[in-house]
Each structure stands twice: as structure tokens, then as C-alpha cells.
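Trainee: What follows is a group of structures, each given as C-alpha cells.
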Structure I
Amino acid sequence: MATALPRLEDLEDKDFDAFAVERLSRGDTKDPYPRLHELMRAGSVHEGNYRTEFTDLPDLQLGHMRQYMVVGYDACMRVLMDPENFRNHEVFKHSLGKSFGRTITVMDAPEHGRYRKVFQKAFLPQVVRQWGESVVDPVVDDLMGKFETRGNADLVGEYTHDFPFQVIYRQLELDSEQAPIFHKLAVAQILSSVGAPQGAESTAKLGAFFQQLLDIRRANPGTDLVSHLATVEVDGDRLPDDVLTSFLRQLMNAGGDTTYRGTSILLTCLLSNPEQLDAVRQDRDLIPQAIDEALRWDGPVTTTFRYVANDSEVDGTVIPAGSMVNVVLGSANRDPRKYENPDRFDIFRNKSVRPIPFASGPHVCIGQHLARVEMTRALNAILDRLPNVRLDPSKPAPDIRGYLLRVPEHLYVLFDPA
């Protein structure tokens with residue numbers, strides 16, 4: 001007999017538009033890359049806050065810290081690969097720690113490695129590939145079934161905005177009727193960064209829900225992700241509940257949000273370059289390199305952060321202990337010293353340098369393999385089920401915006417209806 005799932009409590013202000021506030025918080029920057037090129041030409045290290053390069057919105061979480069920007073591929077890798085001097089806890093406790101709690105992103109060694117190896121096993125490539133047919137494809141079928149006979153669609157509003165979040169609901173075997181509230185709370189919990197009280201409210205309500213869910217799955221374990229995490233042991237001990245609930249809160253946001261942005265940008269790039277879209281349509285073996293190039297060209301997150309534990313030298317400049325470093329991933333992936341004509345989207349470019357859209361080092365994104373599976377399935381479905389898909393010339397062209405989190409708000413297309 002099925003076990004009844006707990007009910008997720010909505011925000012007190014049910015009319016609060018978390019999506020609109022999130023759009024405002026990420027900024028309206030159309031193209032941050034000219035400024036990033038200027039910074040790279042001037043040097044690898046610059047004192048200042050990445051955020052203030054593009055917006056006047058106050059930095060309520062990290063504005064109290066002395067900040068530096070590190071730009072360019074080699075300089076960013078220097079920071080990301082040195083967790084002894086460039087750490088996470090002292091900076092992320094003010095940001096993601098407030099949104100998600102005691103998540104592994106906020107941890108440093110040795111605690112970080114101890115817990116990460118457990119979570120990582122749940123997202124190994126051979127594991128997430130199995131989710132393709134059982135989890136991802138049914139979501140794609142459901143969403144595309146609503147518009148594939150119509151001949152036109154907004155692929156962001158009707159497809160990419162929702163599908164990675166719905167994949168997570170299916171992974172966790174959650175009640176689909178609660179999906180809209182989950183999506184709203186997942187987005188709202190990061191709004192602590194702009195001082196919205198709904199941020200803390202969402203964090204608390206998701207935490208309470210996931211604690212109830214953990215208790216249920218421990219008593220009646222199944223094959224879902226929560227059951228696995230609720231019963232797995234680390235060195236003979238179960239994962240602490242606060243670490244588990246924090247991970248699940250972050251999964252709702254990071255696992256859904258970045259995949260939505262990455263998929264939207266991938267589709268935008270290919271539809272804006274029809275000859276490359278045709279090449280991928282004819283040869284699906286090109287999909288992995290199309291995904292890599294889209295993530296390089298305009299990854300969903302342009303910067304990450306580290307705390308400087310000891311005076312540390314980067315490319316001849318000493319960054320003082322106690323500072324915060326903005327590791328500008330967007331600059332690394334557009335570094336002309338590593339990529340010829342880096343501002344051009346080209347799925348056939350030389351692949352000798354691996355882009356770092358998911359960062360690198362000990363804190364590289366755990367969910368990157370799942371993101372690639374989802375992006376692959378989403379693109380294959382577009383190519384298989386929307387014949388002659390193309391941008392709709394009667395509608396506005398896709399417009400990628402944001403200084404930190406990048407995405408087009410709409411992607412209007414035409415296709416030959418089935």
C-alpha cells in the first residue's frame with residue numbers, strides 16, 4: 001500500500017511572484033562579455049565586486065567583504081584547484097548557506113569530502129544514464145504533448161523552464177500536484193540574496209517537508225533517490241538529517257535552475273545557427289560537443305566564489321587573507337588565449353581545452369552528468385518531434401540576459417505540426 005506523502009505548505013503571500021523577483025535579482029545585462037574581455041586584457045586579478053560591474057543592486061549577503069575578481073582560464077583554475085588557500089565555508093555561509101542550510105557547497109575539507117563521496121555515488125554517469133528513459137523521457141513527453149501538434153511554441157515558457165524541475169519531482173517520487181509550489185519555493189529560497197523575507201520562509205518550508213519525507217522513506221524505503229540517501233551509511237553512520245535536507249533543498253534549485261538555463265541557451269545557440277542545427281540533426285553524435293560549446297559560450301552561471309584563507313598569489317598578485325574572490329567562470333570560458341574567436345558559437349571548434357561551466361576541483365558540480373543527460377534528451381526530442389523547427393520571424397528573437405545567471409526569457413519557434 002502506498003504511503004501518503006506530506007503536503008508542502010505554500011508561501012503565506014500566495015500572490016508573491018518569485019519568478020518576477022528572481023528575474024530582477026539576476027539583472028538585465030545583455031552581454032557581460034565585452035567587460036570581461038576588458039578585465040582580462042588589464043590583468044588576471046582586480047580588486048572589486050563582480051556584481052557591481054553590472055548592477056547597482058546592493059550586495060546584501062557578501063557586500064561586507066573585501067572582494068577581488070579573478071579572470072581568465074589559468075587564473076580561475078589556479079583558485080579552483082587550491083582548496084587549502086581558497087575555501088568555501090566562510091563565504092558561502094552568507095549566501096547559499098542561508099538559502100539551503102548545511103549543504104556540501106558550504107563545507108570545506110575534510111567534512112566536504114566525507115559527505116560528497118556519498119552524494120556523488122547517486123549521480124555517477126552510469127546511474128544517471130538509467131534515468132534517461134525512466135525519468136527524463138516521460139517528462140519530455142508530457143510537456144511536448146501539449147504543443148507539438150500546434151506548429152508553434154515558446155520553448156522556454158512551455159518546455160525548458162519546467163522540465164528539469166519535473167525531472168527532480170519524478171526522481172524523488174513526489175506528488176505531481178504539488179509541482180507548482182515546489183517550483184515556486186525552489187526559486188524563492190534564493191531570494192534571501194535581495195532581502196526578500198520569502199527566501200527564509202521558503203527555506204524553512206522546504207526543510208520541514210523534506211524532513212517529513214526522509215522519515216517516511218526511512219520507515220518504508222523504495223527505489224527513489226530520497227530512500228537511497230535516507231538509508232545510506234558513511235563510515236558506518238547515516239548522513240545527518242540537516243545535511244540531507246540541505247542537499248535536497250539545493251537539488252531543487254541548482255539541479256533544476258542551471259539545467260533550465262543551460263538547455264535554453266543550447267537551443268538558442270543552435271536555432272540561431274541553422275547550419276549547425278542541421279549538422280546536429282543529421283548526426284546526433286555531435287550532441288555532446290554542441291552541449292559543451294553552449295555551456296562554454298554562455299554557461300548558466302558566470303561566477304562562483306571562494307574565501308582567501310591565507311595570503312595567496314595569483315599570476316603575480318597577492319590576494320590578502322580574509323578576502324573573497326569572485327572566480328569569473330564566464331571569463332575563463334571566453335579566454336582568447338585558450339579559444340580562438342571565443343565569442344563565436346562553434347560546435348566544431350578545437351576541443352583541446354576543457355571549458356569549466358560547472359567549475360572545477362573538489363567542488364565541481366555533482367549534478368553535471370544529469371544536466372548533460374537532460375540536455376541531450378531535451379534536444380533529441382526537439383529534433384525528433386518538431387520537424388523543420390526554426391525561429392519564429394514574427395516574434396522577438398531570443399534575448400539572453402543576466403550578469404550572474406544567464407537565460408533567454410522566451411524562445412519562439414515555428415515547426416511543421418505532426
Structure II
Amino acid sequence: MLADRYGLPISTDSTTARDAYVAGVDCVLSAAHGAEGHLSHALMAQPDLAVAHAALARAHFLMANVGEARASIARAREHAAKATPREQAHVDILCTAMEGKPVEALVATRAHLASHPRDAMVAAPATGVFGLIGFSGRRDREPEQVEFLETLRRHLHDDWWYQSVLAFALEEVGRLDEAFELIERSLATNGRNAHGAHIKAHVLYEMGEDHAALDYLDSWLPTYPREGLMHCHISWHVAMFALTLGQTERAWRVYETAVRPGGAWGPALNVATDAPAFLWRAELAGQGRRENEWRDIRDYALKSFPKAGVAFIDVHRVLACVAANDADGVATIAADLKQRVESGRSVTGDVVPRLATGLDAYGRGDWKGAIATLEPVLVETVRIGGSRAQRDLIENTLLAAYIKDGRPATARFLVENRVDRRPSTPVAGLV
């Protein structure tokens with residue numbers, strides 16, 4: 001029986017299967033294009049390798065290839081019966097997470113890692129701002145993410161994947177110097193780690209280093225395939241840094257070719273959130289409204305996600321309807337959100353309906369109404385998931401409402417009294 005890159009035995013004596021599996025797992029962990037090819041090659045060498053089926057399911061799942069993911073999940077579960085107990089648990093946890101059981105998956109993940117702390121593929125779905133913890137809806141999910149990863153430090157401290165995800169967690173709680181040192185170490189080992197490049201951009205954003213961030217992404221992104229999982233979202237960061245630095249023509253060019261529906265190549269989750277986030281922030285920065293773009297993203301978001309259920313996406317669905325002047329769409333989403341709260345199915349409580357109300361008020365030019373709603377819910381936005389950089393959309397909207405309501409001093413006070421972060425704030429009228 002051979003072992004994977006983390007020293008964990010896998011049920012194969014085929015070096016071809018093992019090597020292809022390791023390459024495929026590294027692609028999944030780094031968001032490198034080609035995971036499906038490597039893992040398919042592993043399964044050609046050994047068709048009953050359950051962990052490879054599970055990894056292939058994860059690769060399909062991340063790219064939102066639902067049918068292929070389900071088929072691989074079924075094969076992983078089928079072949080796991082002949083695998084070792086560690087592999088059986090590994091497969092079950094990955095599949096449970098993809099089957100829409102996040103609470104059960106996270107409990108099983110913690111228990112499994114207590115015995116197998118170097119099982120990175122099991123740990124991975126619980127990491128990041130879109131993971132089992134990131135989308136848990138809990139107020140303290142950011143320090144919880146740090147705690148989760150710190151328990152693995154002595155086992156994985158020298159691993160590039162671990163260093164990158166820990167850097168992201170530390171950045172999100174304001175430990176920027178530690179985060180920067182870790183992400184530099186990670187990228188020194190694996191400079192083509194797309195998650196790592198993305199995380200470095202976040203750390204530099206939080207430090208207020210917009211020029212350095214854009215220079216870095218300009219040197220990194222050109223060799224990353226458009227088909228890569230992170231291409232759309234990293235391009236969004238490029239567009240946002242360009243917008244902040246006054247490179248408006250470039251910002252729009254990147255949006256049109258790599259972020260908007262029809263231009264981006266990536267999972268619907270990224271397109272349906274990054275596109276409206278850019279358009280809204282562009283308006284906050286003083287750009288005119290592009291009504292056709294808003295109608296396109298409204299149609300795309302509602303088609304891709306016709307029902308409420310993921311708070312982070314729901315906020316952006318509302319945003320698209322508000323900006324597209326689709327009052328019926330806003331009302332439909334609001335009713336759906338209210339029903340989820342009343343039935344106890346909303347892990348974020350009433351945060352999303354309150355944000356929807358505030359964004360709708362802003363869209364209608366009701367600055368006082370927007371302030372009255374967004375001001376008290378601002379501290380709760382952590383519950384919707386996503387990063388600080390992404391959730392700044394809500395803070396920036398509140399800042400713009402203050403300015404439009406004739407309260408620029410209040411806006412400046414909010415910016416000047418941030419704790420442990422110094423991001424730029426491209427809001428028109430905020431000096």
C-alpha cells in the first residue's frame with residue numbers, strides 16, 4: 001500500500017495511480033486547472049480507488065458540475081466499502097459535505113482530524129470564507145476558523161496549502177503581519193497556488209497596499225488558465241484594484257472580459273456575486289449606471305439561483321434586482337427570505353432580510369432609511385459568509401448613504417476608526 005503526499009496510506013500498489021492521485025489532489029487544493037484529468041488518469045490505473053473518486057467529486061463540485069459530482073460521489077461511496085477505515089471516513093466526510101449536510105460534515109471533520117490531522121483533503125472543505133465554517137452563519141465564525149486551523153499547525157506547519165489557508169484565516173481577524181509572512185512562505189514553495197495568489201491579494205488589500213496588490217496580480221494572473229477555478233474571482237480583484245487606483249477604463253475592460261456573465265469562465269457562484277459587486281462598487285465610486293449590464297446580471301443570478309438558501313448569494317441577488325429596478329424581483333426574494341426565517345431554515349437569522357431592506361432603500365434614494373437599516377446590521381454581516389473585502393460592499397454603501405444624506409463627517413469617522421485594517425474606500429465624496 002502506497003502513501004499520498006501527506007504520508008497517509010491509500011489502497012493502491014500502483015505508482016501510476018498514486019502519483020496521478022497526488023497530482024489531482026494538489027490541483028484541487030491549489031485551484032490549479034487539470035484536477036479532473038489527473039484524477040481520471042488515477043482511476044484508469046485503478047478504477048476502485050475510492051479516495052480518487054471522492055477527490056474527483058470534489059473537483060466537479062467546486063466547478064459546479066453537479067451531475068458529474070453526484071456520479072463520482074456514488075462511485076466513491078461504492079468503492080469505499082473495500083478501503084481502509086481512514087479512507088472510508090475520508091470519503092464519507094467529503095461526500096457528506098457535498099450532499100448538503102454541512103453541520104454533520106463539520107462534526108465528522110473535527111473528529112476525523114483528531115486522529116488524522118494531516119488529512120488535508122478532509123480539512124479543506126471547512127476552510128476559507130465559503131467553507132463549512134465560512135457559510136455556517138455564526139457570528140464568531142472568523143475566530144472559529146483560526147481555532148480550527150491552529151489545532152493542525154504542529155502537523156502541517158511546513159505545508160504550502162496549510163500555510164495559505166491559515167494566512168487567510170489570520171488576515172480575516174486582523175492579524176495581518178502573521179498572515180503576510182505565512183502567505184509569502186506558502187508561495188515560495190508553490191508559487192502557482194491560485195488560492196495562495198488570491199489570499200495574498202486579500203492580505204495586501206487589508207494592508208491598504210493597492211498598488212502592490214495589482215502589480216502582484218499582474219505578474220501572476222497571465223499564466224493562469226481562464227478555465228481555472230479562481231480566474232473569475234482573481235480577475236474581480238484586479239478590476240477592483242484598478243477601479244480604486246483610478247484606472248477606470250482598465251477596470252471595465254477586465255469586468256467585461258473576465259467577470260461579467262458571458263465574459264467570465266467559472267462557477268455560477270462567483271459570477272453571480274462578483275459581477276453585481278463590481279457594478280455596485282463602481283457606482284459608489286462615482287461611475288454611471290449601466291442598465292443593460294444590471295439587467296444581464298439580474299437575469300443570470302435569478303436563473304442560476306432561483307431560490308433563496310445561501311445568504312451570500314441572496315444578498316447579491318437582491319443587489320441585482322435593486323439596481324435593475326426590478327421591484328417585483330426584490331419583493332419575491334424578500335418574501336422567500338422572510339419565509340425561511342420564520343420556518344427556522346435561515347442559519348443567518350434575519351440578517352439577509354435586513355440587508356435587503358437597507359439595500360433597497362439605498363437603491364430608491366432613501367438615504368435615511370438605508371442608514372437606519374444598514375447601520376445596526378453592519379456588525380452582523382459577518383454571518384452571510386464571504387471575506388471582509390467582499391462584505392465591504394455593505395460598509396461602502398452605508399458610507400455613501402451618509403455622504404448623500406449630508407453627513408460626510410460620520411462617514412470619515414467610520415473609516416478612521418477601523419480596527420486592524422486599512423483598506424482603501426472608493427466612495428465618491430469621501431476624502
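Trainee: If distance in nm of label points 7 Å out along Cα→Cβ at positions 194 and 258 is computed to be 1.2, which of I, II is the source?
Mentor: The value was obtained from structure II.
Trainee: Now a separate question. Can you tell which of I, II yields 21.6, 71 when Rg and Dmax of the Cα atoms in Å is derived from it?
Mentor: II
Trainee: A value of 1.8 was derived for distance in nm of label points 7 Å out along Cα→Cβ at positions 18 and 378; which structure in I, II was it taken from?
Mentor: The read-out was computed on structure I.
Trainee: Of the structures labelled I, II, one was used to calculate FRET efficiency 1/(1 + (r/R0)^6) of positions 98 and 138 (r between Cβ atoms, R0 = 35 Å, to 0.05), giving 0.95. Name it.
Mentor: The correct label is II.
Trainee: So, one more: Determine which structure produced the value 23.0 for mean count of other Cβ atoms within 10 Å over residues 242-249, calculated from the coordinates; the candidates are I, II.
Mentor: Label of the originating structure: I.
Trainee: While we're here: Output the label of whichever structure in I, II has the greatest value of distance in nm of label points 7 Å out along Cα→Cβ at positions 306 and 338.
Mentor: Ranking I, II on distance in nm of label points 7 Å out along Cα→Cβ at positions 306 and 338, first place is II.
Trainee: Can you say which of I, II returns -12500 when helix-only ellipticity at 222 nm (-39500 (n - 2.57) for each DSSP H run of 4 or more, over all residues; to 500) is computed?
Mentor: I
Trainee: A follow-up question, please. To test your reading of the models, identify which of I, II gives 12.1 for mean count of other Cβ atoms within 10 Å over residues 10-17 when calculated.
Mentor: Label of the originating structure: I.
Trainee: Assuming 111 is volume of the Cα convex hull per residue in Å³, for residues 202-273 alone as calculated from a single structure, say which of I, II it is.
Mentor: I
Trainee: Out of I, II, which structure matches 29 when relative contact order in percent (Cα under 8 Å, 6 or more apart) is calculated?
Mentor: I
Computed from the coordinates by the stated procedures, all read-outs in this text should not be read as laboratory data. Treat the numbers as computed from the prediction; the structure is a model and nothing was measured. Cβ atoms are built from the backbone, for glycine too; each structure is taken alone.
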